[in-house]
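Engineer: Have a look at these structures, which come just after this line.
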Structure I
Amino acid sequence: MNSLHPMLELAVAAARNAAAIIRAAAAEPGSLQVRTKQPNDFVTQVDLASERAIVRTLLDACPGHAVRSEESLRAHGSPGAEHVWIVDPLDGTTNFIHGYPAYAVSIALAVRGRVELGVVLDVSRGDVFHAALGGGAFCNDRRLRVAARTALHEALVATSCPHRAAPSFAAAMQMLGEVMQRVGAIRRSGSAALDLAAVAAGHCDASFDLGLNAWDVAAGGLLVSEAGGQVSNFQGEPDFLEARECIAGNPPLRAGLAAILRPFALRRDPPNRHAN
């Protein structure tokens with residue numbers, strides 16, 4: 001890759017260190033130890049080792065920063081730091097456990113709450129998706145652009161719904177059915193980070209998901225916006241990071257999906273507006 005912002009180079013290095021651990025474990029599947037966090041939600045020693053490698057790489061270089069990661073029960077680094085790394089050390093653990101080649105490392109840097117850098121490393125393929133705020137999105141050295149297709153009935157749409165984190169399985173199935181009737185096709189990769197990277201690259205036209213956390217979408221959301229797309233919650237508002245729901249795509253497709261998904265929003269009350 002060409003010369004990157006120093007913090008982006010650091011994120012790529014951390015992701016590559018984690019990916020090396022994941023690949024080594026994938027080569028010896030018989031030694032894998034799996035623990036159930038909750039039904040259909042798993043963690044392996046590889047998730048934990050990947051997290052340790054990322055935290056060590058980031059905080060050795062930036063001891064004044066903090067790290068927020070999926071597998072930790074506590075935050076790492078400096079309490080109250082303005083620079084917070086948002087990390088998913090292995091997005092797609094269920095895929096990894098089964099040897100299904102769709103899992104990734106996702107690392108983003110938020111500065112005073114705004115995501116400014118993002119990296120999604122596709123472990124099986126070795127592709128590094130990366131973006132810096134205002135600097136565009138790339139896969140390795142190739143500039144990314146979201147797909148130009150605007151007709152919802154022709155769109156290829158990625159999702160992981162329904163899944164374990166949905167508040168209601170029945171409602172999630174209803175939501176999936178509503179979308180399936182209106183789009184060209186649905187794809188389920190099992191990795192939200194890779195879905196968002198695919199949207200940024202134009203391989204999928206759009207994506208949506210429910211029950212996600214910040215570490216699932218922080219890096220991928222920046223990839224999409226820097227590739228010319230939009231990311232929102234189900235009500236069409238831009239505060240998707242902590243909303244546990246996410247829509248991504250070019251502006252017409254994101255708006256079209258929001259019209260379908262708005263009734264399924266986790267927060268039904270409209271945002272406060274100043275009266276005229």
Structure II
Amino acid sequence: MREGLRADFEAFARDPAVAADGGAYPGRADEVTIACLVARLFDDSVREAALRSDLEVLAAAGDAAPTPWQGLAALGFSGNLEDYESLHNSNLSWVIAHRSGIPITLGIVLMDVARLRGLSARGVNFPGHFLVEVEGVIIDPFVMDTVDVAAALARQPAAARSLPPERLFVPAPPLAVGLRMLNNVKAALIRTGTDDLLLDVIDAQLALAPGEPVLLLERGDWWRRLGVLAPARQAYREALNAIGAGDDERSRELRGIARARLAAAEDGDPTRH
């Protein structure tokens with residue numbers, strides 16, 4: 001990843017506002033900021049000032065509608081059913097220009113337009129489908145309409161349905177939005193076979209969540225896949241350090257995985273025999 005872009009991701013993660021779930025970030029880093037950084041991983045022409053200007057135009061254009069989601073629906077914003085898995089859907093600039101995208105990028109448009117209208121808005125980390133809460137109303141940005149909460153819960157697996165709603169309708173602060181967006185980018189790159197940017201995406205996630213063991217393991221795996229074993233071993237060692245000596249089941253499982261993969265990376269290096 002370009003050093004300047006890496007520094008921008010790290011600066012975003014250090015901003016105390018981005019881990020809050022209050023739904024208002026006046027003058028601070030927010031979901032538009034992280035969406036710009038994510039898009040710049042694969043489209044260096046994207047600029048935050050241009051995104052915010054476009055969003056102000058949208059807010060003004062839909063101001064006559066009773067709600068911001070109705071205003072965006074009237075302007076043609078809806079989910080990209082024809083090409084849902086395209087990387088374009090993770091580029092906020094493209095989404096604004098084409099008025100089409102996936103739930104999380106359409107949700108960012110909705111959140112910002114709502115705030116420009118003086119309303120509170122925040123993301124909702126619902127499993128498998130990003131939602132938005134505007135003034136206490138849950139919206140599905142993919143269809144720009146309110147959510148039937150009971151129906152949404154009914155579509156979840158039995159284990160999830162047994163959880164209280166507040167465990168499923170979890171607020172998603174900007175930091176969580178960024179990590180979820182990067183997961184979407186990663187999935188799109190893997191599906192299309194254009195995985196040359198995968199390490200950049202993982203590094204961006206690690207800039208947002210430093211020392212996350214699962215991401216460090218993933219970084220090591222990709223270096224191993226490329227046949228570059230020194231950074232793979234380094235990533236596995238960092239994962240082991242991050243896991244530490246915890247005795248819970250998850251720590252033991254991750255520690256075992258990291259040790260096995262480190263051993264495999266060492267066995268595969270002819271310079272170490």
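FYI, it's all coordinate maths here, none of it is from the lab. Keep in mind that what you see is a predicted model, and the values were worked out from it rather than measured. Cβ atoms are built from the backbone, for glycine too; each structure is taken alone.
Engineer: Comparing structures I, II by FRET efficiency 1/(1 + (r/R0)^6) of positions 52 and 204 (r between Cβ atoms, R0 = 30 Å, to 0.05), which one has the largest value? Don't skip to the answer; put the middle values down first.
Structural biologist: Values: I: 0.40; II: 0.90.
Biggest value here belongs to II.
Engineer: Something else: Which structure, out of I, II, was distance in nm of label points 7 Å out along Cα→Cβ at positions 100 and 196 derived from, given a value of 2.1?
Structural biologist: Only structure I yields this read-out.
Engineer: A value of -17000 was derived for helix-only ellipticity at 222 nm (-39500 (n - 2.57) for each DSSP H run of 4 or more, over all residues; to 500); which structure in I, II was it taken from?
Structural biologist: II
Engineer: Please state which of the structures I, II yields 146 when volume of the Cα convex hull per residue in Å³ is computed from it. Show your work: numbers first, answer last.
Structural biologist: On the way: I: 135; II: 146.
For volume of the Cα convex hull per residue in Å³, the value 146 is produced by structure II.
Engineer: By the measure percent of Cα pairs over 16 Å apart, for residues 4-75 alone, tell me the structure among I, II with the highest figure.
Structural biologist: With respect to percent of Cα pairs over 16 Å apart, for residues 4-75 alone, the highest-scoring structure among I, II is II.
Engineer: Which of I, II yields 145 for volume of the Cα convex hull per residue in Å³, for residues 132-235 alone, as computed?
Structural biologist: Values: I: 101; II: 145.
Label of the source structure: II.
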